[in-house]
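Chemist: In structure tokens below, several structures.
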Structure 1
């Protein structure tokens, strides 16, 4: 990936000050962005949330500027006499601007008040006035010297992002403030301090978001290297974001497994951003996700005919409810019945939803149910879940059938005939081996990882990955911490380790992503559909080609789907 002057300059939005009913910005912010390689765009203070959302769309990064005091009501405090007069209009604008950029994974640099706004946006709090709220002797944090002059030192936390950028443990900064970060927001770390203990910088542990209390825009114009690198970092991250979004525009991004219907509640509307779900139509757009398979999850119950029939009826109802959500937004999203639908929908600006069933228990012990589900739009069935059913043994089962039952073998043959994908996730080793051998079409594991890297029965062995690939199948790597790393400390880097391992083992054509969002999936840095683009960014940094990224992020699964329909 090229991040040099030949790359198109990224667009950096700069939040405006609001004073005397005027939106304005100090030219130092503009010049610092230009010198670092960006195109600055000043964002005027507005109160219309729809306008703000559209305002951030063309941006590749965000620079939050300094300014007046924030309203302490935002973090649950009453205003003190020492606090300045807040401008709630700008407060609301800044907070929504930060959140909307973060929803889309755009990098953010906050300066002075901008750092404080980041902290408040993510749930942190501020000192309204450091001089009256912090005990002890404080430095003068509102200098009378010119802004291009540094007046005190700050100590930078070793191994932090800021430390990697400035390459020094102590740097000289300027200072113009009397509010400051008090309680650091969850997911952020304080990474620089003045000698009096005042927090001078915060950064996100998982996202490209950093804030500094000083004014590096003026120091950058004074040619201070440790100030310029902050803007260079923002530009580099903005270029990465631009490259990732450009790739997403050209390829089909597909998440092969989400359990979103499992966490629905009465009155849910997937056309609006939901706090309760990791997937909705808004989050899909924000993360550049073109298609998502949502499954009707059916928990394993006793194997009686009555219980199995009840499971069948439940699956039918879940699928009908899901299709009602799709039908409510005909201009935004459409049901995908075959691979060509995804491209057609992308061309017309629509999202695609595929239907799956997690647990063949939903068949109700009737082979005819496969045709019924196919007619309802179902395009894959996970043979089992956490327990043996009438089709096969589960990886958490009791070896009821020693693999596939006779009924399970009939199901495999009928799914092949229908062109319905067979999903071996959750299956016992015996079931997996027999299914791959028996199926006349490539099979999939819609949400599994490598057992060699994480010793879980839910994951595939090297031999299974090889036999899956030899038959043309694909393993969709699951973003579930417990299946990625035995200590459940998984990160996006862990996902990249599984991808690299499988590429080395079976080749690039047999790997994809099946998040398991809303079913336990989600890792720091990728906690919902809106953050799936961070996988793409990581693949870019790992120097995967655009062609290979397109295969991993959806192309391989689409190929297998097509081969099953032939």
Structure 2
């Protein structure tokens, strides 16, 4: 039996690679078994499970997030079963192969690049015999520790790949990953996808047939792994139209796109989709044009902003925008400007990442030229560059941590919009908030949502916060805190009917009669008075603070239908 092992980052993830390899094994499929684990499981548990499977050949799928696990488990397994050949494949071992094999003597060989056809032929070698040297796409250890490289594998026809999701019960409560194209037309210097220059597409009719399989079974989420899904307009539009026409009301589809490539008709099509049917991941990386050119990336920033704003105004699609700290020519102040510029677009999530210097990438090969220092261990994250010091990078990490808590979590959405006109810079706001956490020993602790609100309110009373407020703002500290107290109450109760009432909220005894009269669903509804009218979630950031009303606006939250109703008067 040949065992394919995947060690995923989370349980909710599945590993498309090992399932595609098994499906591609042809007549040998019955002799191939899969084992999926996560990095949250103990290495000894994984080792025991692999050992008890009694494989005759052991294969691992390798990525930056699991390579340390693979190395450790493979090494210990080799001690227990020295006669079982161990093979590795995947992006983390497909570069600097010779050095890797010399360093890891317990590994028999590596499948380099596309693995489906290589794996099928490797199965044939072990199950039927033959000559290993005739299998293309391999690097392996011959007798006497001599290393041999076979000719590279030619790019395969993507439409020839068999469908690998026939048994959906294996993916209960997990994300389905799907591939309709392979390769990338761009040459971004930090990305391994740029190494595969030949862009190939799976036959559209075949794609539609397979998407119907997911839709018919109401799979919760299908995540396309295509590197730039909309690089071919005909291909992208056909798929978006298909999922619109066959929408089952449940399944969500995730796409990674270049927003500036979207045509007006595509934006219009996306705007017509059911809310929640599609989510988009958009890599901005930087707004500094010199940096974009230096990393061999093409992007029309103004068109990107226009498209993101149009999609956001409809409110039916979650957009995740990405920035990368540590890119060439991008210093601290430049990144700060990039952050503020993209933050102002109010995407549903703003992912602040840090450059990973991946083996095989252009930046890896030119790290000395750019003065890039990075961790020696995976995920090879940047430590400093010619333009960004380690101290400055640590400040950006403070921003990233608070951004995750108060923005990307979606738990304080109205409050972040209310505070926006007060701050001179969103970047500075999150940095100072992070420093406030560090100063008071709040980092590294689990805090409740209400406690996070209390910390934020305490922060608003500090001199550090008020030193960074926007110039020309007429509001006093008391006025800002008054608005934020109510916006936090709105955020808390919009999300759930809190079991613990915030200490700064008004005494509910004052409107007990109104609560009994209007909250007919009991605990599935809640009534709350507000003296401020807060923005709709689709509104781009406010330009000034909401004005206080003398008479309260009553908000009725209905947790059964997940809606809220504004009542101007209870009379």
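Every read-out reported here was derived from the displayed coordinates using simple, explicitly stated rules and does not represent laboratory data. Since this is a predicted model, take the numbers as computed values, not measurements. Cβ atoms are built from the backbone, for glycine too; each structure is taken alone.
Chemist: Kindly point out which one of 1, 2 the value 13.4 was derived from, the read-out being mean count of other Cβ atoms within 10 Å over residues 146-153.
Modeler: That value comes from structure 2.
Chemist: When distance in nm of label points 7 Å out along Cα→Cβ at positions 322 and 354 is computed for each of 1, 2, which one produces 1.1?
Modeler: 1
Chemist: Sticking with this one: With distance in nm of label points 7 Å out along Cα→Cβ at positions 34 and 362 coming out at 3.5, pick the structure among 1, 2 it was computed from.
Modeler: Matching structure: 2.
Chemist: Can you rank 1, 2 by FRET efficiency 1/(1 + (r/R0)^6) of positions 234 and 546 (r between Cβ atoms, R0 = 41 Å, to 0.05) and just name the one with the largest value?
Modeler: When FRET efficiency 1/(1 + (r/R0)^6) of positions 234 and 546 (r between Cβ atoms, R0 = 41 Å, to 0.05) is computed for each of 1, 2, structure 1 gives the biggest number.
Chemist: Of the structures labelled 1, 2, one was used to calculate percent of Cα pairs over 35 Å apart, giving 47. Name it.
Modeler: Going through each structure in turn, the value belongs to 2.
Chemist: Among 1, 2, considering only relative contact order in percent (Cα under 8 Å, 6 or more apart), which has the greatest calculated value?
Modeler: Largest one: structure 1.
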